[in-house]
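Each reported figure results from applying straightforward, stated rules to the coordinates on display, with no laboratory input. For clarity, every value in this text was computed on a predicted model and none was experimentally measured. Cβ atoms are built from the backbone, for glycine too; each structure is taken alone.
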Structure I
Amino acid sequence: MKNDEYLDVNRALWDERVPIHVGSEFYDVAGFRAGADALRDFELAEVGDVSGRSLAHLQCHFGLDTLSWARRGARVTGLDFSAPAIETARSLASETGLDARFVVSDVYAAPEALGETYDIVYTGLGAICWLPDIARWARTVAALLRPGGFLYLSEFHPFADTLDEETGTTVTFDYFDRGPQEWTQSGTYADRSAPTRHNRSISFAHGVGDVVSAVIAAGLRLDFLHEHEYTVFAPFQNLQKDGQIYRVPEGRPRVPLMYSLRATRA
C-alpha cells in the first residue's frame, strides 16, 4: 500500500455512502430533525455538561453527533475528509437552526485546518480504525486541546473484532495484527442491501494498550478507561437487543464490546 492510498480508497467509499446513510432507518435523520438526540447515554454521562464549551468532533461523518452536542449547548466544530458528508452536515445545521462550523480535512491536518484550540475533542464510534498511525492521531488531538481541555473517545472494543462473526464465541482473528486490513464488501452497515460501487476499504487495528499509550505519550493525563459489556451495533448474530443497545445473552460469558476513555491536557 502506498502512503496515502488508504485516504483515496476510503474517501471514495465514504463519499458514496453519505446519501445512503442520510436516507437510512439506522441514522433516522427525520427523527433528528424532529428533535431526537443521536448521542448515547453513557457518552452524555461521561462527558458531562458541555454548555458554553468549545468542542471539536473529529471524523464527524455528516454531523449528527456534532449537532447533538450543539443542541446541548456546546460551540461545535465538525471535521471530516468527505466533502459530501460536510456539505450534508452544513445543510442539516441550517435546517435545524443549529450553530455549527464544519470543515473538510484529513484528521492529521486538523490543527492547521481548524486554526484554534478547544475545551473538548470528541471522537465517536468506528473512527480510529480508519487511521494508520495512532500515535500521530494522539499528538493531533493534544495540539487541538487548550490547557485543561480533554479528549473523549468512545469506540468499539478491539477484542470483539477477534471473535467469529456468526456467534461471537470463538477467537478467530489475531488481536495483534495491526494491518493494514483490506476488505471488499458492498452495501453498508446502515443498509446491507444498498447497491454500491466503491466497495474496497483499508482499515487498521489499534489495541486498547496502543491507544492508551499513545494518549499518554502525547502528554495527556488519563482520567478513566471504561470497558462496556454492551454495544450500539450488533457485530454478532446472537446478541440480544435491550432498548437501544445489544448484549450477550444471559448465562453466556460476557466480553468487552465497547470502551471509552477521557484524557486531560494539563
Structure II
Amino acid sequence: MMPVEVTRGDSPIVLGLPHTGTYVPKEIKARLNERGLELSDTDWHIHDLYDGLLEGATSVRATFHRYVIDANRNPARESLYPGQNTTGLIPETNFDGAPIWRDGQVPDEADIDARLETYFRPYHRALEAELTRVRDMHGVAILYDCHSIRGDIPFLFEGRLPDLNVGTNMGTTCDARVEETVYGLCRAAEGYTSVLNGRFKGGWTTRHYGRPSEGWHAIQMEIAQAAYMDEEPPWTWRAERAEPLRRLLKTILTDLADLAPNLRGDA
C-alpha cells in the first residue's frame, strides 16, 4: 500500500490527514500486543467527516497507522509538550499509557530510521509539494490539519475535552485572521464547546508548516470524537451528530477559502 493518498484541487485550502490511516504491515502487526492491535488511537472517520465539504480542496492523507510511525510528531524525537504525558514518534503506549508492543518488541533506532524513510518522509514530501503547488497557484496556502480524539483521556489531560480544539501554537502558525475565522465560528456555534490553544496547540505538522511570512498558514482542528461518533469500540459513526458538525466545518472551510485572497500581500 502506498503510504500517502493525495487528492489535488484548485482551492487555497489543503487538508492534512495524518492519523486516519489503519494500515499496519504484517511484520509490524506481529509485534503488537492485543491492546496495540485494537488501533484505538485512530482518528476514526475523520476523512469521512471532511469528505466533500469544500469543492476543490486538496487533501493529503497518510494511509498508515500512527503505531507504525506518527506523521504528526517531530522526527528529531523532541516532545511537542514538554513535561506533559504524550506519545512519541513511534508510540510505546496508547493514549491511556498502556503498552502496545509485545515483550521485547518495542521498536529500536533502526526500526525508527526505516519507518521514517518508508512512511513518514513520503507523507511529508507529498504535503510540502501540495502546499507549494497551492501557494504557487494562489499566492497563499492554508493548511487545515484534521484530527480527532476521545474526549476523556486522563493520561493526557484532566476533565472533559471541549468539542472543538483549535491550535495555532499561540498564534504563530498563521495570520490572526485565519485564527479568528476558525475560532470565531467555533465559539459562536450553538451546541458545541470550544477552546483556542488549550491542551492541543497544534502538532508538529502545524508548527513545521505554519510559515505565514512565506505564504503558508497552518491551523489544527482537534475534535472530541463524541461530537460525531461513539468513542468506544466499534467506534460507530453517528450521522445524527455528524451532519450538523459537517455543516459547521463546511462553513469554516468555505470562509477560510474566501479569506485566502486577502492574505496574499503578507507573504
Structure III
Amino acid sequence: MKIAVVMNDSPKSLKVGKELKQKLIQEDFEITKDRPNVVITVGGDGTLLNAFHTYVDQLDTVRFIGVHTGHLGFYTDWRDYEIDQLIKSLKEDTSKSVTYPLLEVELNYSDSEKSKKYLALNEATVKNLDKTMVAEVYIKNELFETFRGDGLSVSTPTGSTAYSKSLGGAVLHPRVNAIQLNEVASINNRVYRSLGSPMIIANDEWIHLDLKRGDSYQLHIDHFVMNQENLSSMTLKLSEKRIQFASYRHTHFWRRVNDAFIGE
C-alpha cells in the first residue's frame, strides 16, 4: 500500500505526522506523494480540504483518512493519540470505503468560449466585489428568480455544516444526494423579491446563474478565493465523482453534528 501523509504546519500536527510516518515505514508501508492508494491528513478539516484539492484528479483511486490534532472534525475519524490503532486497521485493510457527494462548478466567460470546471467538497460561493450582485437563477433551465444581494452559495451535504449553516441552511446527511442553494444578504422589498429561503436541489437537477455582464466577481471554491473578470454564468450540479474515505471506523454523521454544535 502506498500512503501519502499530509499535515498542517502546527507544532502538534508536525510531531504527530512525523511519528506516523516513522511507524508506517516500520510496518513496511511505502510513503509517497506520487499516486498513493491512501492519503492520511494530520490536522483538521482544512488540512483534508487541501489534500482533497491536491489529489482531486485521482479520486477514483485514492481513499482519504483524517487524523485530528484538535477537536473532532467532520472529515476526521481518528485522534492524534490513536495512531497505533490506525496502523493496525491499515494492516487489516479490506479496501472498503464510504463516499460523499461533490459539487461540480462550471464557469463561463463573456470574452472566451472556453469554460473552466472545478470540484468542491464543501461549497462554491459567488459575490460581487463592488456593488449589489444581480443574477438570474435558473433551476434545470427554467428561470426561477432574479436575485439581488451580496451573493449566492451552493453547498454539498457535508458542506451544509460549514458556510451554508451560517447562512441559515439546513444540515443535510451525506446520504441525501442533493445540493443546497443559499442566498447571501438578499434584497427583499416591494420592488425586488427573491425566495429568501434555502433550496434543496434534487440530484437530477442543476442550478444555472446568469450574471450581470461587466461586473467583477469573487469566487470561493471551498477555502480557495479567486477574483473573476468577465464571468458571465455558472452552472452548479452534483458531480458524478465522489470522495472516498477509508471505512475502518466511520463516526456517525449526527454524532459529528452533535459534537460540533451541541455537545460539550
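Assuming 67, 43, 35 is Cα extents along the principal axes in Å as calculated from a single structure, say which of I, II, III it is. The read-out comes from structure III. For mean count of other Cβ atoms within 10 Å over residues 54-61, the highest value in the series I, II, III is held by structure I.
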